[in-house]
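Below are structures written as structure tokens.
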Structure P
Amino acid sequence: MNRLFYCNHKTDGGFLITAEDHRHAIKVLRLKLNDPIDIIDGSGSLFHCKIHEISKKSLTATIQSKSVKPALPYRLGIAISTLKNPSRFEWFLEKAVEIGITDIYPLNSKRTEKPTLKYDRSRKIIHSAMKQSLNIHEPQLHEIIHIEDLISLTDYNSKFVAYINDHVTTSLSQSDPDKNVLIVIGPEGGFTTDEAEFMISSGFNPVSLGQSRLRTETAGVASCQIIKTLFELRKNES
């Protein structure tokens, strides 16, 4: 699968591969005319192609056949604070995609230190993680949202907020989520009391991720895996 590429630039009967992927194909993999390659475009299809033409800056590949991977039987969204150190948020993106996230909402809360995100770079990381994990349905990376915007996300039947508080005794691992789940993860330092109370009053269930105090990106990955495991256990029981 080292000949697997992400490309959404379709041509008549194939794909046009440019820039870094073109250089990787020609300089690293040393691919030639008529060599087979596989291409994903984020739609859930795996296209089996053959290189048709090579130029200095691009190559075209014609589709020979395709296989379709069924859509995920759930929707797993996470609203997670952006971080002062971009590499830590990028690590979260990579691991969440590998686990099987469907929606990512970068979050700006009162204690968020750096409410920005490099979207082009983030999408490259997402595409790389898709190829690594073969999760070929591309998760949606949304625009940065604020706490107040969370109530507009009405497509989720189960909503949780990871909240460190002595009165929060319910563990996320003990929950019984619906197939459409949204989990909210705060910044380093956590949510303010006002933010937490706003979310709880808006229908978010406060949950614990365990006794350890986790970094934001670790909490994000842990919560994704917990929910995914609960989905899989339910599937095995049915």
Structure Q
Amino acid sequence: MRVVKICAVLASILLLSVPLAANPTVESFEWPKSGMLVGERVNLRSGPATSSKVIGRFVDEYEGGELLVTGRSEGREEFPWYRVVSHKFGEGWLYGKYIAVEEPEDPVRRYALKIREDFGLSPAQAVKMYGEPMKRSREKLHIPDFNVTAEIVTLEFHGHTAIYWDGVLQSVEIPAGFMGFADILLGMDAEEAASRLGTPILRQEDTLIFGFERDEIALTEGKTGGRTVVAGLAYRRVVYD
């Protein structure tokens, strides 16, 4: 009996001396970063672990397109895990070895990524976020210069309209109301709003256009109570040029 007790005590001591696996820490990004796949046949998982369910598999970096990186999980592995949003599979986790993450420096690029997160990368994501649209339309558009035909889906919600080309967000328009792009809201001081986007590349009457590479944000000014305010906002991502 004494031998059994001694063995039990020794076993308890050994268990206490073994370091417990630390719970991974998850950090959420207020402003999403840009991510591109590195490698082929990369699994997107439901959680930050190889034991988590596979949501989808990207054949290569072209299939994944640009990913929105919305969080990171640090554990004991060599690379962190990143929470991403893709237009094809929605939200999931990628192991850091297979994704190149970039934090945008240009303000237009920064806002563009946030817009794509807030309004849904795909029609399915938009409906999940905002419910069924008031109106939905679908059409085919042939582009002779590129010899391609794009499928265009337009979703009209209360407060904004979003257009998707081949399942990926291409533009958002907020003509009125109380919505906005991140911290740029309709009704706020137009000069302050413009300062957050940098230097405009073009002015068309009462509309300022800010651009960086393929992303463009248009800010329309209006007068109210003697003040110049933001009266409309629009975002566009150039698909073919």
message: Comparing Kirkwood radius over Cα pairs in Å across P, Q, which structure shows the greatest value?
response: Q
task: Identify the structure, out of P, Q, from whose coordinates relative contact order in percent (Cα under 8 Å, 6 or more apart) was calculated to give 19.
output: P
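If you work out volume of the Cα convex hull per residue in Å³, for residues 91-146 alone for P, Q, which one comes out largest?
On the way: P: 75; Q: 170.
Of structures P, Q, the maximum of volume of the Cα convex hull per residue in Å³, for residues 91-146 alone occurs in Q.
Please state which of the structures P, Q yields -8500 when helix-only ellipticity at 222 nm (-39500 (n - 2.57) for each DSSP H run of 4 or more, over all residues; to 500) is computed from it.
Details: P: -8500; Q: -6000.
For helix-only ellipticity at 222 nm (-39500 (n - 2.57) for each DSSP H run of 4 or more, over all residues; to 500), the value -8500 is produced by structure P.
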query: Can you say which of P, Q returns 14.9 when mean count of other Cβ atoms within 10 Å over residues 99-106 is computed?
result: Q
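P, Q: which one has volume of the Cα convex hull per residue in Å³, for residues 83-210 alone, as calculated, at 158? Mind showing how you got there, number by number?
Working: P: 115; Q: 158.
Going through each structure in turn, the value belongs to Q.
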statement: Across P, Q, mean count of other Cβ atoms within 10 Å over residues 75-82 reaches its greatest value in structure P
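Values quoted throughout were computed directly from the atomic coordinates according to the rules given, and no laboratory measurement underlies them. The structure displayed is predicted, hence computed values, not measured ones. Cβ atoms are built from the backbone, for glycine too; each structure is taken alone.
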